[in-house]
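Q: Each in structure tokens, the structures are laid out below.
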Structure I
């Protein structure tokens, strides 16, 4: 049971940097590591030391494992792959023994790369309550890294999405002291990744990669691969010969919102459909009306639907005009406006006493944004003060303050949300006929594209004859 574990490297790794898309920002640092491995004598002449440990930090799915393989492939060195959980054993000494065996095997293959995925599972911060075997495993990896010289040509690469959780001893100089942030792919990166995967499937020439890349902000490389796969499967089930825009849109909605519950909408009565339509059209109309006041970073309406998905009875999707790198106070106000558009539309059409509970998540979102504006971004009358803890999250309420400070923060949050409410109410009241007209068409067709919404508001007819999802 506890015999020797055989660690065998992957030799002749074929992955190269050109195979990993969306890494333009960190490629320079990665190429430096390759140069270290290929030409150690060049750095030794100038007294430069090969880094013993490198941490790839990023969200799950951004391509940390693929990057580590690409480093090995570019350098032409053996690649040892293991997961941090492999060393997490309840029996005393087993984890430490496996660490010793891994490094012993690596020394025989040097120069080489040891890659430890999810290193936080073995290198987390130690506490007095930790079991002895857990401390022993971490101590062993520290001992091994201290025990080999940089001239041996062994680089240990760890991958984590929880840098703050790692033990300080692990990330001090001489160990994992080189940290490389692997970011989410930007617009160009998403286009490159989508092109890579779409080349592997037959696609309709009308498929617009630019549009898909714009609406997948926040997607990782793994998410985009899954998007293309889901679209391909859907095309197969429909007996198509090519993947179309319709398939890509279906895949996006399924990944983001869940599977469409078409049977649920058939069970909804006309009144419920109308309420949902009024709510979603309130969101959509606010997006369109607010566009007039933005000079840049506009959101373009993509679609609105009353077909339930996941826990949502409907949703409104808008796409950024371009990649957004920073947000202004005006833009945060307009995000809150959009969030309140649904509940205000219900209030205008049915009265305050008949507003439904479907606005719960919208109110939470609006409040969270307003709280961040006050406590994090200095966008209130309280001034340029950060009221959150240094390690706090964007929407965290922050450390303990005096009752008076808390009261002032709450007042500022209320001012922002109430100001947005009054602004949206005026906006939708002045455009109530368009709101009702759009909702009527949404009930009829169940889903409307952004172009169809604009056509309806311009007095044009929708050319489709059936309700349901729409091909873009």
Structure II
């Protein structure tokens, strides 16, 4: 197998990389183990200096790296720049805050001294997706490495140059040799890789099927896992919501990254009293989005990242229509590019249709109508996913109560769901387990060690 970098907008092959041989993988594991031995012995201030330098390099090379993101997976250029800027902010956050978050905490007992210490585990394998090729790596790597661990990155096969650049940046920042490596590895090698004694934990961001497979392999080998899987996030609009703002933000949430985001709003659940008004304003907002070349700063959406993603989305929409769904609106097709799928709004979607039960990873919105806020919350929770939810109402006291009824890892009131280094990020149900970011993400791949001195 080769890792092929192909521009989804132009269909041009940009680069090709051979996967590593067995002996090369063995050497990389040994280097990672040696890298961990050195990196984990550095003081937290020394590690912070490296992570801060990583952020400085990202900032200095922002335009170059954003252009690479656009070329490899098709994200509009302004969003690609914002992704790199978010990585810079993550580096800064952990470089400045990890000292406090990893500080030993004293526990008062009958011992002369007792406290909790956070001990790094070792080499952590990160299996990462293509849709945010820098951010999803950095939101894992920054806290995990600040805790003293080493990282082996197995990135998605369609963003090999992004993976290469990330390793290059850590090397340029004078990270311990081997402490961060990006490896071109076949998927069928992953079970054997997880079983290797050097690997102490695994994190995966991806599909539920991939997450279940990795969890089973890691569980067999008694290794810690963190899984951030798919989402079918609800966007709940209560009758007293600011409908103008809700409709604009609904369109934004559905169209960001060409609709390819786990935490994008996908099911728009609207109380009947305001459903017609919301639907009209949401449609108008979507119709204003500009399609084009992702390198053009005026472009707001472009093609999906691979042809098979467009095919899958088309099948899900058709399957929903076959089950009785109505296509309220679908944009005209401006291109014959096999990666393109038009923004679409579905209504009258049945509970057994793909648009209700599955994750639609592209610019397709499902509008569902609830009789009241009670039914809206029930519908929001009627899913196998539990990553995020967005709730829209002017009654903030009620909003806090309803937020706690939603079965999701993150609930944002009067705002779209987003990841933030200051807050834990992750899901429940089929959206995974464990947390990235914040103090919780920093502690995930540590041995929370109790020390008692008599």
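Q: Relative contact order in percent (Cα under 8 Å, 6 or more apart) was computed and gave 13; which structure, I, II, did it come from? Intermediate values should be presented prior to the final figure.
A: Values: I: 13; II: 19.
It must be structure I, since only it matches.
Q: Here is a follow-up. Here helix-only ellipticity at 222 nm (-39500 (n - 2.57) for each DSSP H run of 4 or more, over all residues; to 500) was calculated and came to -15500; which of the structures I, II was it taken from?
A: Values: I: -15500; II: -13000.
For helix-only ellipticity at 222 nm (-39500 (n - 2.57) for each DSSP H run of 4 or more, over all residues; to 500), the value -15500 is produced by structure I.
Q: 3.9 is what came out when distance in nm of label points 7 Å out along Cα→Cβ at positions 119 and 319 was calculated for one structure; which of I, II is it? Walk me through the numbers before you get to the answer.
A: Values: I: 3.9; II: 4.7.
So the calculation was done on I.
Q: Thinking of I, II, which structure, once mean count of other Cβ atoms within 10 Å over residues 279-286 is computed, gives back 18.4? Write down the numbers at each step before the final one.
A: Details: I: 28.4; II: 18.4.
Here the read-out was taken from II.
Q: Let me ask you something else. Taking FRET efficiency 1/(1 + (r/R0)^6) of positions 159 and 359 (r between Cβ atoms, R0 = 30 Å, to 0.05) as the quantity of interest, name the structure among I, II where it is greatest. Before the final figure, lay out the partial values.
A: Details: I: 0.15; II: 0.90.
Going through I, II one by one, FRET efficiency 1/(1 + (r/R0)^6) of positions 159 and 359 (r between Cβ atoms, R0 = 30 Å, to 0.05) peaks for structure II.
Q: State the single structure among I, II that was used to calculate Kirkwood radius over Cα pairs in Å, giving 25.9.
A: Source structure: I.
Coordinate-derived values only; no laboratory data. Just so you know, these numbers come straight off a predicted model, no measurement behind them. Cβ atoms are built from the backbone, for glycine too; each structure is taken alone.
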